[in-house]
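Below you'll find the structures, each written out as structure tokens.
Please treat every number below as a calculation from the coordinates, not as lab data. Because the structure is predicted, anything quoted here is derived from the model rather than measured. Cβ atoms are built from the backbone, for glycine too; each structure is taken alone.
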Structure 1
Amino acid sequence: MTVNKGLLSLVENTPNFSNQALENAVNTLKVGWVIKSSQLDTAIQDNTVLTTSQKNDLKDDINNIAHINLGRVLGDLVRHSATIIDGTIMPLENEGDTGSTLLEILQSVQSVQSLVPEMYGVTASVKSRAVNDHLGTLNNIFVTTDDGSAPVFTSLLESINFIVTANLASETALETAYDNLRNFINGVVGDSTDFQQTLDAFATAVATAHTNLNNALAAEPLLTHKNNLIAQREKINVQVALENSNLTTLNTYIDTLSDNISYASLAEDETLRELMSTVAQDTNWQNYFTNYGNEKENLNPIYTTNTDSDKSSVIDRVLADSGLPDVTDATDLIAVASKAQRDTRIDTANYDRYTVEQQITKSCEQLGITTANRTTTALSGTLLRNMNQHDRDEIARRLDLNESANTLS
């Protein structure tokens with residue numbers, strides 16, 4: 001039910017969603033060489049003279065030490081989140097499509113949260129399809145944690161500050177190399193002479209400076225922080241890759257789950273079920289349609305339990321509802337013999353020719369109960385216990401069949 005309070009004030013406004021919160025968090029990391037790296041990344045991205053091929057080659061050339069080149073990491077992160085906001089991360093399914101919107105993405109992600117449990121019997125997070133597996137970069141995943149550990153950005157900033165505070169000559173030299181390349185890029189024009197040669201020289205200088213700073217971090221206490229740069233960069237890249245994979249396949253994933261749920265629902269129709277078992281080429285679907293009728297018969301709400309510990313009480317309840325045990329007095333030989341004639345394990349053909357005592361004896365023999373040197377009363381007691389236990393075992397079997405038929409597999 002929608003909350004009405006405040007709703008009227010929203011009617012003529014839009015949420016105006018943006019990735020500003022992520023950008024603000026990223027900006028806190030721009031300290032020392034990282035701010036210079038970010039400025040260079042922006043200059044490359046925004047330049048209108050360099051071709052796409054030149055930009056990609058340049059980015060590759062200066063990404064020789066990726067955990068030092070944090071401007072690229074943070075820039076890619078912000079650009080990734082922007083494609084979610086404007087919907088361009090979603091592939092166009094048909095020529096002429098207008099593309100997706102953030103609202104459509106949000107609605108699709110919400111659908112997955114209900115479809116996965118219905119189809120798989122587990123939460124969407126188990127299948128790496130939770131909300132944060134699609135939209136975590138926009139949902140403060142790098143600035144908050146649930147387990148008390150330091151968030152990615154907090155840990156990253158600590159290491160950046162530690163390295164900057166160390167006042168390394170190699171860090172200062174890297175800042176200079178960044179500035180030189182950025183200034184050159186910002187100053188290029190379309191008719192620049194020997195443009196590529198100069199660009200390559202500045203790029204080589206940045207790559208060399210990356211290597212020099214990385215080498216300067218080879219010993220403790222700086223080594224710990226270098227390793228942390230590597231680890232936190234990897235976490236960012238893994239999250240971006242997960243979101244990219246999930247979102248670009250989101251529509252197909254939803255269609256697959258929805259179609260499979262629809263196919264399964266059609267199995268209620270016996271004729272359609274037979275048809276689908278014939279035309280389906282996947283053996284799992286063939287087995288599902290073929291076995292559906294039997295499994296459907298095994299479903300019975302009276303055999304449903306909540307926990308394993310509840311199983312015994314369910315058996316007791318079902319037995320009582322069924323009027324079992326229907327015989328409790330082993331000395332009532334007629335009642336015991338009558339119960340034996342209702343036991344499906346016992347062949348009672350021509351039993352009317354035998355006395356009650358003989359019926360009990362023959363029933364014991366068929367069930368493998370020792371009869372030698374035993375009185376009829378003793379045999380009656382053993383037979384009755386066996387039959388009552390069989391009733392209990394049969395209820396347990398039906399309970400297991402119900403549970404099996406009702407368990408996703």
Structure 2
Amino acid sequence: MTISSTLPICAICGHTSHSLLDHVQEAHEMSLEAYAMANPNSPIVSQEAMDAVSSRRKRRTQPVAPTDLRAMFHDFDMEINLDVEVGVCGANGVRPSHYKLPTFGNAKKVVFDICLDIESGATQLIYGAAGTGKDAFWLNYSWVTRTPCMSIQINPDVDISKVLFSHEIDPNEGTVYKMGALAKALTEGYVSPKTGRRVPYLVVLTDVDRCDPQQGEHLRLMLDSVSKRIQHPDGSTLPVLEGTRIVATANSIGNGSSRYSSAQVMDASILSRFDSKWEFTTLDWRDESNIIKAKFPLLARICGSMKQGERDFFDNIGDVVKAIRGAVKSDSIEMEFGHRELCGWMKHMQSRVVFYHKRGRKIPTTLVKDSFRQVRGAVDQGMHAQLDMLVDTFIRGGVVDQGNTSHIGNGELVDL
């Protein structure tokens with residue numbers, strides 16, 4: 001390719017540009033090779049353009065400094081703690097399986113709001129129905145940004161004072177109180193074995209609406225907006241390390257729940273210590289269907305091209321899911337049908353597909369109808385008919401028992 005120290009001039013029409021590559025192809029419908037053969041001495045690219053390309057190539061070959069690495073999390077670029085060991089992040093060093101941040105609907109908007117509060121350091125409570133991914137969100141955030149994470153399950157059996165401190169007998173000192181893992185995480189943070197840097201923890205209080213009044217008193221000090229502290233058994237208090245992020249998840253907003261009997265009415269003064277309370281919702285089906293396909297690849301590969309009328313197989317499953325969740329939200333049916341329940345249904349359906357596939361048999365057109373028995377089995381028998389009516393129009397062949405219809409003829413209807 002001929003290079004010119006000045007602007008190249010098209011030998012055909014006189015057009016000038018730093019590069020004639022696109023011009024030759026678009027204006028004269030010639031390949032670069034054909035133009036060069038016809039005009040062997042005509043420059044095609046200027047030296048200035050070549051220098052610019054070479055400069056970009058050199059910049060791209062330079063690795064990014066570790067201190068400049070950032071992680072894209074939703075619409076936010078966040079700092080990565082590269083000196084933190086993976087084993088203390090996420091779920092014991094493991095990223096939540098097949099987790100994806102929402103890209104559609106209300107779930108996307110809520111995550112955007114939560115990320116804004118992450119940037120500002122706000123204390124947050126995320127609540128919502130079971131299976132909406134509340135804890136998975138925080139574990140994924142920890143894993144992506146390499147933030148040391150500790151998750152504490154709140155239930156009536158947990159004595160938070162013992163998680164904070166243990167009462168031991170030392171042969172030299174006598175009775176002593178030793179810091180537990182939670183107290184160390186809150187007051188000392190994580191000390192990097194690589195750099196010696198002290199990194200604040202992310203502490204996730206799971207099912208915080210299960211806490212009893214005694215547990216709540218410990219949380220009150222930990223969440224204090226002026227000076228976060230923990231109480232020592234001797235009555236003194238210890239400051240929580242600056243930058244420690246304490247968040248909580250719950251099924252209710254702290255006023256109890258008819259659906260979750262163990263959810264307690266929380267002390268208003270504890271709730272007020274959370275800067276933000278966000279309600280998590282189920283994923284938009286466009287997001288959730290992709291997760292389902294990733295979790296159940298055989299089902300996606302074999303059934304992905306199946307149609308019911310004009311609807312795609314997984315779009316049709318989405319119709320059923322939306323109908324059930326809409327009824328649950330409006331309290332017209334009592335059942336749980338979050339992501340875990342959906343995965344249970346898909347797992348059973350995939351087992352059916354495997355059964356037929358291994359035996360070289362054709363998958364029956366009643367696959368969805370037959371597998372839906374797994375969903376029906378999860379609700380009280382008195383609600384089977386109501387659930388069937390809810391999804392009947394979305395499932396091929398229907399699920400409502402029509403009874404004996406042999407007495408109905410095929411002739412013309414008669415107005416009686």
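Suppose you compute P(r) over Cα pairs in 10 Å bins from 0, in percent for every structure in 1, 2: which one lands on 4, 16, 19, 17, 15, 13, 9, 6, 2, 0, 0?
Values: 1: 4, 14, 16, 15, 13, 10, 9, 7, 6, 4, 2, 0; 2: 4, 16, 19, 17, 15, 13, 9, 6, 2, 0, 0.
It must be structure 2, since only it matches.
As an exercise: distance in nm of label points 7 Å out along Cα→Cβ at positions 155 and 363, calculated from one structure in 1, 2, equals 7.0. Which structure is it? Intermediate values should be presented prior to the final figure.
Numbers: 1: 7.0; 2: 3.7.
Answer by label: 1.
For percent of Cα pairs over 19 Å apart, for residues 107-258 alone, the calculated result is 57, so let me know which of 1, 2 that is.
Numbers: 1: 68; 2: 57.
The read-out comes from structure 2.
The value 59, 23, 13 for Cα extents along the principal axes in Å, for residues 43-90 alone was derived from one model only; which of 1, 2 is it? Let's see the in-between values first.
Working: 1: 30, 27, 17; 2: 59, 23, 13.
Going label by label, the one that fits is 2.
Comparing relative contact order in percent (Cα under 8 Å, 6 or more apart) across 1, 2, which structure shows the greatest value? Please list the in-between numbers first.
Working: 1: 17; 2: 13.
Largest calculated value belongs to 1.
Out of 1, 2, which one gives -21000 for helix-only ellipticity at 222 nm (-39500 (n - 2.57) for each DSSP H run of 4 or more, over all residues; to 500) as computed from the coordinates?
On the way: 1: -21000; 2: -11000.
This value belongs to structure 1.
Compute FRET efficiency 1/(1 + (r/R0)^6) of positions 211 and 267 (r between Cβ atoms, R0 = 41 Å, to 0.05) for each of 1, 2 and report the one that scores greatest. Show your work: numbers first, answer last.
Details: 1: 0.05; 2: 1.00.
When FRET efficiency 1/(1 + (r/R0)^6) of positions 211 and 267 (r between Cβ atoms, R0 = 41 Å, to 0.05) is calculated for 1, 2, structure 2 comes out on top.
By the measure distance in nm of label points 7 Å out along Cα→Cβ at positions 11 and 355, tell me the structure among 1, 2 with the highest figure.
Details: 1: 9.5; 2: 7.4.
Structure 1 comes out on top.
Here distance in nm of label points 7 Å out along Cα→Cβ at positions 163 and 187 has been calculated and equals 2.8, so which of 1, 2 was it run on? All intermediate terms of the calculation are to be shown ahead of the outcome.
Numbers: 1: 2.8; 2: 1.7.
Answer for the origin of the read-out: 1.
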